[in-house]
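Following are the structures in question.
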Structure I
Amino acid sequence: MAAKISVLIIGQNAALTLDRCLSSVKAFDEVVYVDGGSTDDSIAIAKKYPNVVVHENKWPGFIPQRNFSLEKATHDWCFMIDADEAVCEDTVQEIYRVVNAGPDKPMYKIVRTEFYLGEKLESGFGKSDYQERLFDKKRVKYFGGVHHGHLIDGTPSGDVPEKVGAFDKKFRILHDETYGLKDWTIKLPRFAMIVAEEKINAGKKVTAFGVFFSFFWAFFQTMRKSLALGKVGFVIAVQTALYKCLVKLITYERNTIGFDNKTEEKKYLG
């Protein structure tokens, strides 16, 4: 494995999944772990691994934190993975093969296998699919919001598909295999607040009817895509509808009532 590759991970209170993640990237000579202010054992777990360099950076938001991790990487080629994911051994080997061969693209996509309620999701809403994960940091930066994107040579990657390669689908990154409704419920307030803030800052507005209607529209649109998943599909449809409705409700409240509760906002936004 002659190539030098930096693994980029951002996390906060990720103790339940971080050990699995870091064990899967032991073959890389540098793992940059940026902690946003954990109160659990995340930092102690990270420091157990000799190839992990820990940086503590109070949570500034998703994009600033991801670009901070990028700045701390000492190698040009970077592989991004989340703290609740693990990379398969054959995928690690393929990453090194691609970089050692002299990549003809500045970025590559790899499929992430999704799990929910004990099932692997290969169809329906939120199914396993390609994500941009391996890239040359000299040419790539993060931009966007919660659902981040990448700029390649200053242009959104979606506008230059010819610059993005793709691994064979058999090479996978694995999401948290134990992920369930309890995990989603814990994350819901924070993510809904962050996404709503993005929409408010972008000048988005919503009516009371729009809030009410959003639940039913999101439910039926998601359920239509996830019928084959049966009961799991129903749960996914309901939770997606709740999430989208809550985002719109927060947006509506802020634009029409504007109650200022900064203490609660800080608690949810980190």
Structure II
Amino acid sequence: MAKIVLGMGAPHSPNLPSVVAKNPAYVEAGLYADLRRELEASRADVLLIFANDHFNTFFLNNFPLFAVGVAPSTAGPNDQTPMPRYEIPVAEKLAAHIHATGISRGFDLTLCQEFEVDHAFAVPVHFLCDHGRLPILPIFVNCFSSPLPLAERAHALGRMIGSAIRNHEEDLRVAVMASGSFSLEIGGPRIPPNERSGVPDRAWVERIVAHMKNQRFHDLIMEATPLQMARAGNAGGELLNWIAMLGVISDKPPTSILPQPHGHAFGLWRWE
């Protein structure tokens, strides 16, 4: 049977690979390196990633709330992110099992069989997966196109996926990751002059981190309303990726969670 061996959370800033290439001592390079060491130590066979598309794989005429990639492989990034392009293996059999389990339990999961991924998946792969050789399992969560899924539904999705993994017949070790920020405005009215992005609600970032540190997961879900996430920026809905990940790992206490000044955090959940 499959088992879940690690939980992680990290940002997917598209400029991070190029920044680190120029400055390997950049603080977030070290934080990603710490996660990579944990991932390698976990001996994971699959990295399941909750992430959102930025209108590159999907668009407004076809934007699912939740989707799962079921294919032998994918590729990315399919946007203009300055980083290498990778061919990325996908854990197809486990992905198909999650899709079928979700349908049987009332989750209308969109099935993607021919798709590529943008930087939300490709940046974590770049830093964690040894140039794409560790299979991923991509779960898309709509964090941009209104109306967003409710936080309760994202958390329930995670719980269903966790159950599906634990009931899967393959002997796999599965690490689970949330990719995204807590407060982020991209190209909108709430950014500093001459900048491309900003952090509209730093207090909300601190509150999210406090809730996670103190296992106040119900409070986090109840407070992560569409209005509050919108106050946190036009990318504030990326918190839903973290909430779904918490559902998978059964709301375990974090080993560490380190907030960063750019409206995101690096989190680790280790229990083996």
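By the measure mean count of other Cβ atoms within 10 Å over residues 237-244, tell me the structure among I, II with the highest figure.
When mean count of other Cβ atoms within 10 Å over residues 237-244 is computed for each of I, II, structure II gives the biggest number.
Thinking of I, II, which structure, once FRET efficiency 1/(1 + (r/R0)^6) of positions 93 and 245 (r between Cβ atoms, R0 = 35 Å, to 0.05) is computed, gives back 0.20?
I
Please state which of the structures I, II yields 11.6 when mean count of other Cβ atoms within 10 Å over residues 21-28 is computed from it.
It traces back to II.
Matching task: -10500 is the computed value of helix-only ellipticity at 222 nm (-39500 (n - 2.57) for each DSSP H run of 4 or more, over all residues; to 500). Pick the structure from I, II.
Of the structures listed, the value fits II.
Using distance in nm of label points 7 Å out along Cα→Cβ at positions 53 and 181 for the comparison, can you identify which of I, II gives the largest number?
With respect to distance in nm of label points 7 Å out along Cα→Cβ at positions 53 and 181, the highest-scoring structure among I, II is I.
Ranked by relative contact order in percent (Cα under 8 Å, 6 or more apart), which of I, II sits at the highest value?
Greatest value across I, II: structure II.
If you rank structures I, II by volume of the Cα convex hull per residue in Å³, which sits at the top with the largest value?
I
Each value in this text was obtained by applying a stated rule to the coordinates, not by laboratory testing. Owing to the predicted nature of the structure, the values given are computational and were not obtained by experimental measurement. Cβ atoms are built from the backbone, for glycine too; each structure is taken alone.
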